[in-house]
Structure 1
């Protein structure tokens, strides 16, 4: 029986993937709606788009350190259910503000609240995977989870782009709320599935365990998580990999949206289609990577992937600018996703294999902060620079810098100069 077939027969993992798919669809739909809203109010402004998206990131800095500690204490599936319900209800406030007042300030507040809930949901979602599968299936489970994640992203971004164009922003937000409720329902079914199977003895700290945590202070638990983050060589490498991953996305995210809008003269349609191509590349890459023999160094995999992501970003900008061809741009967008996926899958697998269950919430929350630092700083840097330099040159420059970084990292690893940092054999 193939590993993927084994996962399909795991009812708990299938329900987990279903909930993840709905949640990911909802997240991507929120993004495409915000892109459409900014396009209507401030056409062509990278800075306004960056300001709005900064409120999707800011909660991480304030909430994630707290969330990580409590995620490790609470039932992780219940955390996901409540987070989805909260997001489903909160997102309905945005249409009310759009209807009754033309003031963006309350919308910033609502977005902050929605992504505050995500600070609880995302680390819980990542931390729970080893509780659903055996240890030898963790890598393939991460690959399968990423496959589901990118499929939902394809649907969310591509379908979302058309929905915003055809039905308008308000109706898209109503649908968004329904999607989050469906995600919550899937995770409720997961809770029932876990209880019915009664495999509590496999991991004393799983999401369905009734074991009580030792009476430790919040500060103690926070310090323990931070100590693990900075003293574990493999986790330091993961922290670096996630920072690179988020920096690539942040540097290009806002700039490429406006670049596509201005080049192809559409609000969200082509943004959604190119997003679909990126997710399709990540989908295929995740499947191939999950089936590969993992004798090849994981750290080398990360740096090779970063190198080719950089090359693909530069090629995407050059091809679209010079030819205006959607098909050529789509090919390079596919390659961006294809080479991004191994970075994400490898980093998550290392955490699952290295960190014990009762620390994973704190580690993933901390890694979320690191990712958001990279995303936010590079997003604003590229958004400010593009006002003076232009979208095209920023994209080519970002691609070139990350390609060079990946090449230098690969050479350094091959020469054995990063051994102390990563603690990899």
Structure 2
């Protein structure tokens, strides 16, 4: 079974190679005046490989990605994939942006690594970023140059400023900015943050993250405030969430809301159930389900995420949520011994999916129903195939376009024990 699923990785490689070929063809069409994608960085930037494709065709391709992932696994070949739920915003939708800072021939670059290289392509006028974010990035580049802040170069471990992380609240219309530095001492940081706050009233705060390790890993362990606050508020329908630095936040809040609403609809709770929410983050799915559940247990390995989930529960008036920090497999084994019967488990793992120890512990709970939220069709298919082989039948699957202009697709799947 898993051998068939692993074969799907070859499909992904073929698809990406095909996309690169298509990009070259579209670039030729631009030269002939036939097509102009909505991006000044095309075709140099690889961040949005589908931006040269009309949006309806993007949705069709993403549906086929999910269909082919499932078809490669023998237990899933009969599961029908409906059309992909579109994003309300096709451009300007990204609420979370991470940019590499590097020195270029003509000044400071803020952008993305080209695949398999240390070369950075500048995307300081990216069409999938909100316009306010692009204005901040362009101003920030000028200030970095003016203040003489040296961009970091991991090849020889020189320079200071490594990355810029920008979070945007569509509800508040505010920005929180993190500057990732090579060393703790960052003397221009105070002036840079003051200038940013003075220029843009919608900047909520600026923080410094200190990453003293060599290489291109983004985050270090320490944060230090330079000005203002590091926490934004975002709304997902009726739900308000606090989002501090150091926790996962959704890149497309409008689509995330649709996913949470779909999870709640598939859960179909009547107020008597106990729900387990694995990889709960700051608690959005837990809180959506708490509105109709008797009790919700949320778990996550990130202590800041768990502390924030508790704050979010209080802020939204929920008292039937319990949030626990720790390893998922250990918590699942603990739950089997100390919790009443669990009626529904919701899984929202990172891209690597459910690891074997956690999968075994989850199956041992004999939960009658599961809802799996996935950001990767490959690991989703692998995990659904394993669950189907252990008696969990996938009943419904729904893909969502969380990242327009890219190859990525999110899915929500309902499973039932047979």
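Nothing in this text is a laboratory measurement; each read-out follows from the coordinates by a stated rule. Note that the structure is a prediction, hence the values are computed from the model and not measured. Cβ atoms are built from the backbone, for glycine too; each structure is taken alone.
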Comparing relative contact order in percent (Cα under 8 Å, 6 or more apart) across structures 1, 2, which is largest?
1
Identity of the structure behind 25.1 (criterion: mean count of other Cβ atoms within 10 Å over residues 122-129, calculated), options 1, 2:
1
Label whose coordinates, when helix-only ellipticity at 222 nm (-39500 (n - 2.57) for each DSSP H run of 4 or more, over all residues; to 500) is calculated, return -29000 (choices 1, 2)
1
For which of the structures 1, 2 does the calculation of Rg and Dmax of the Cα atoms in Å return 20.8, 64?
1
Using distance in nm of label points 7 Å out along Cα→Cβ at positions 74 and 394 as the calculated read-out, with 3.6 as its value, let me know the right label among 1, 2.
1
Taking mean count of other Cβ atoms within 10 Å over residues 82-89 from the coordinates of each of 1, 2, which one would give 16.0?
2
